[in-house]
Structure I
Amino acid sequence: MVEGKKGKLEARLDSGQMTPQQAAVMALNHPLRVTLLTILTERPASPSQLEDAGVDSLSNVAYHCRVLHELRQIEIVEEVPRRGAMEHVYRALHRPLFSNPDWESFDPKVRRAISAFGVDEIIKDIQEALTTGTFDASTKRHLSRARLDLDHQGWLEANAVQNEALERILTIAGEAEKRMRETGEVPVPAVSAMACFQMSPRAED
């Protein structure tokens, strides 16, 4: 990790004027920062590399990367010479996961942007796996869809089960990473995607 000069947002975090949870909410209260954090969760990248990938203009990407860095959502992992200056290469520190209070605090437009981007990424992953044939390469893969009619309690319980499953899956991934470092086993690239969302009322039969 490369240390840099602290900005105003970092100072607020250090002084206790802003909590880490508030910083996470602020970090993703902009659609471009949602995109950047999601990409940087998957791989390190510099602003110029993100511009080349079509994310946004270099000035916008660089600015929002600095905001994410000050909010301690991403870290500088490398500095590379570029046009007589040093360009930062960033990677994400946290996965973009939110509790209900965090999610409810977002502007509705930002919630839609986060959801749309997440769904688009899932669709891309599925399309790639189907095209390359990896989707059904293992007979142990999982695919399910269930149309439900739930009361309020059932709705909350169903979402809670998925949140618990995600936490368990992330724990399993961490344990697998440790084992592979010891054994040298080649990893199996995989995607775990879950969703539980409301639909429009069903048409009467």
Structure II
Amino acid sequence: MLVTLIAGTAAAEPEPKPGVVFADVRLDRLEKGIFNVPDQDIQRVVSFEDKNGRNLVAFVRHDQAGGRSLQVIHTAAKANGKRATLRTVNDQVAKCEFDIIADFIAEATQVLDEDGDGVAELYFAYRVDCVSDVSPVTQKLVVLEGGQKHILRGTNRVDNGAEKVGGEFKSEGFEGEKPILARATVIWETIKGH
């Protein structure tokens, strides 16, 4: 069993279940316009298989006047060969006169089946905020399972010179999903200080 130190107490880290194999997909290998967004805005596409068939997920970042938006589009192949959108997640910094932070945290991306139901959970995280100083910024870790969404909302941890501040989160939508929440918490702990 892995053990991690969290907030001064030893906490048992859940043993990871075998991950669902996922891979990055080159955009030029996909049907043009498959996600209905400009190709130049797509930062990454990942693919994996589960009960829903072949899943494709696009991570999209769009710069706009005075702001930036992030979008994650999760699709799966249907029996008739067409793709169905299972879930879309949108967030943005609409107008910002300071520094715009709106970026995905690549090392948080994982595809697992923690609850063993054959429907993979896609874990990903991002930060989105408008900042003018060294303070914690909004950080979100999202878990998509089929069409369901679970989320940790909080801030990253920063050292402001006097102390480390931030890093806390609140969970939403994890009712009855203890293994998924446990894995999301472990991922949060690994990325909160990056």
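Bear in mind that the values in this text are calculations on the coordinates, not laboratory data. What you see is a predicted model; the values in this text were computed from it and never measured. Cβ atoms are built from the backbone, for glycine too; each structure is taken alone.
Tell me which structure, out of I, II, gives 1.09 once Rg/Rh (Cα atoms, Kirkwood Rh), for residues 110-181 alone is calculated.
II
For which of I, II does P(r) over Cα pairs in 10 Å bins from 0, in percent, calculated from the coordinates, equal 7, 25, 33, 25, 8, 2, 0?
Details: I: 7, 25, 33, 25, 8, 2, 0; II: 8, 33, 35, 19, 4, 0.
Attributed to the structure labelled I.
Tell me which of I, II gives 3.8 when you compute distance in nm of label points 7 Å out along Cα→Cβ at positions 30 and 134. Please report the intermediate quantities before stating the final value.
Numbers: I: 3.3; II: 3.8.
Answer by label: II.
When mean count of other Cβ atoms within 10 Å over residues 62-69 is computed for each of I, II, which one produces 13.2?
Going through each structure in turn, the value belongs to II.
If helix-only ellipticity at 222 nm (-39500 (n - 2.57) for each DSSP H run of 4 or more, over all residues; to 500) computes to -17000, which of I, II did it come from? Walk me through the numbers before you get to the answer.
Values: I: -17000; II: -2500.
Working through the options, I get structure I.
For relative contact order in percent (Cα under 8 Å, 6 or more apart), the calculated result is 14, so let me know which of I, II that is.
The read-out comes from structure II.
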